1. Ranked on relative contact order in percent (Cα under 8 Å, 6 or more apart), which label among 1, 2 comes first with the largest value?
2. Give the label, chosen from 1, 2, of the structure having the highest value of volume of the Cα convex hull per residue in Å³.
3. Determine which structure produced the value -10000 for helix-only ellipticity at 222 nm (-39500 (n - 2.57) for each DSSP H run of 4 or more, over all residues; to 500), calculated from the coordinates; the candidates are 1, 2.
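Just so you know, all these numbers are worked out from the coordinates, no wet-lab data involved. Not measured: the values here are computed from a predicted model.
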Structure 1
Amino acid sequence: MDMNTRVLELEKDTKTKSLVIDTDVHESFGSLKDLVPYLKEPWKRLLEGGNWKGFSTDFLYWYNPTDWTSQSVSSYKRTQTELLDEYDIRYAILTGYFYPSMLKTQREFAAALASAYNDFMIENWLEKDDRFFGSIQIAPQDPQSAALEIDRLASHPRMIQVMLPIDFKAYGDPYYHPIFEAAQRNNLKVAFHHTTIAYSGLGIGNYSIERHMNLPQLTMAMLTSLICNGIFDKFPKLGFIFLEGGFTWAPHLIWRADREYKSLRAEVPWVKNLPSQYIRERVRLAIQPTEDISAQEWMKVIELMGSDEMLCFATDYPHYDFDAPTRALPAGLPEDIKKKILYQNAGKFYNFMNKKE
């Protein structure tokens, strides 16, 4: 189905019912052996022989782990039933749970893993249900090979963005420009999502709860890196979405960024506009994990952000803090705002629908 057909379908559906576009669904595989058929030598032989055990986590998790292990995320059928059908999800954007960027050594292997995972995801997820859309996983350790991977898959009709995991890299650095160049020339969006090795300003912390509480810091730091290093000016056609970092921090960052820019912009002459302009026009924020605040407080945050087009819905399925669209938004939120968050903002951002509903 081409993009124009999807636009017409979505416009037709919105006249009869309220729909949902889920911008953050974590698919994966059952085991590393699932990637073997998609690898070339020597990686195929090495992975098949058990020479790599996969990524590890620094924490023992205190919540029930069955919601984020392979039991849940390896089954497209389970995702269809539990998510798409249960909550009338019109489109689900797959963002992965396997990020080769986390490999701190052997960048060639990381690039091979990214390519294998992308091919696995296309065959075992995108081809199973037209409601699934994909994110191109890359190994940003090697920006040139990452750009080649983007070019290889950009023509796929349901690959709609490049995934850049937030870990210990500041992507505003010119070293990563080939990635943004490839995304822009292929008319793809760029998505950011933290990984299990993402640290706050004080490190990873002593407890899992510390790291989880500090995740918005990572989003703020990455957005600041993009702004101050001129990514918005150098790549004027790119749109960016930040996932699983919340949104109530946005007014503070917008205010602080504009204030510092007015005082210190001589240091960054390549930044031509107020940071708030870049953020409001070209940045989208997935609302998950949804804040426990009232409808009035939601509207105040939106007012302080200066735009009602920045927020997009996400479930974060199948994680323990999954946000169901039937419960995520508070009672009393205006219907037009609900529609914008549930599907209109993401629909426009990803070109699923025209500007008019």
Structure 2
Amino acid sequence: MEEIYWLWLSLIPHIGPVLQKRLLEYYGTPEKVYAASDEDLQKNIKGLSTRAIQSFISNHCLDRAKYMKDKCEKQKINILTIDSQNYSGIAKGCPESPIVLYVKGEIRPPRNSIAIVGSRRCTDYGKKVTEQIAAETSKQNITIVSGMAKGIDSYAHTTALKNNGYTLAFLANGVDICYPSEHRSLYEQIIENGAILSEYPPSTNAHPKYFLKRNALISAWSDKVIVVEAGEKSGALTTVDFAKKYSREIFAVPNRIDEPNGRGTNLLLQSIAKPYLGIMSLNLKEHSKTEGKLVYPTKKSIKLQLLEAENLNPIERKLLKILEENPKQVSEIQNILKISTSGLEELLFNLELKGKIKIHGENIFHNK
């Protein structure tokens, strides 16, 4: 029943995380906030706007919260409240951190974490560095945090999973929606071996303004933030803005000065970021194999899952047959298969995830 009151408080319009936390600080629990009269609220909580008071009055009903709880239970969505031991301790103190997060997957007790973010249209160099960082840190029991976007984000999550690591993906939509849609396989694997999180209720579609809050959460839940590639106006740089606000350690991967995707990261190196020059740059404490290492019961390893996924579908087999003799360019493959751009992206992503192909720029190779 207690979850109902947490949901109620989180769903009231015009009452954001900052005010919600002030109310909880004074009253102690959401249930006591619910029991407070509007006169009591105005007396005890300074700075409450007329709109906020009216919102409390007009939403003093648990029906919506009960509906949302039932919806979450039907879709196997967990509700993580800010008073939970599994809610990141370093995130609790950030003003933008919501009092409720919706979760698909398993939230494990907090441990060291790094965010890896960057360009959606990353270069081979960016992909290689991302895979290196994610592989090395995963092996040291470090949580990989990102936003499940195309490019750098997806390679960070995928590499963590391939190395039996733990990864968190924050979304700018409800956790019951896979966005982008071509990341369905990755989405499902993160749920199986990590967690998908969002502050937005189920069925909420992605919206441009939600990505800013998503980036705030990525920074809030990370000890360090690494920007691999970013243009001058990249959305990944907003993650850095929040990282700076939250006093997180910021790293940027040096890039060529004539590479557009590297201008943002190189500018960060001129101002607030430390250069990432390899795993030693992060100054991570090594975990002994027998001491000081957090050990969790693991589900089926990602490698085993991939071995079981050898039953390729017809179009996957067809593409691999096309690539057996010679590599092909993306445009050639699309013309041969008569497939949509989004369908091709999903096909290539899934085959790369299964280790069947290698992608170098526009060229696709059979990984024999």
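1. Max of relative contact order in percent (Cα under 8 Å, 6 or more apart): 1.
2. Top value of volume of the Cα convex hull per residue in Å³ goes to structure 2.
3. Label of the originating structure: 1.
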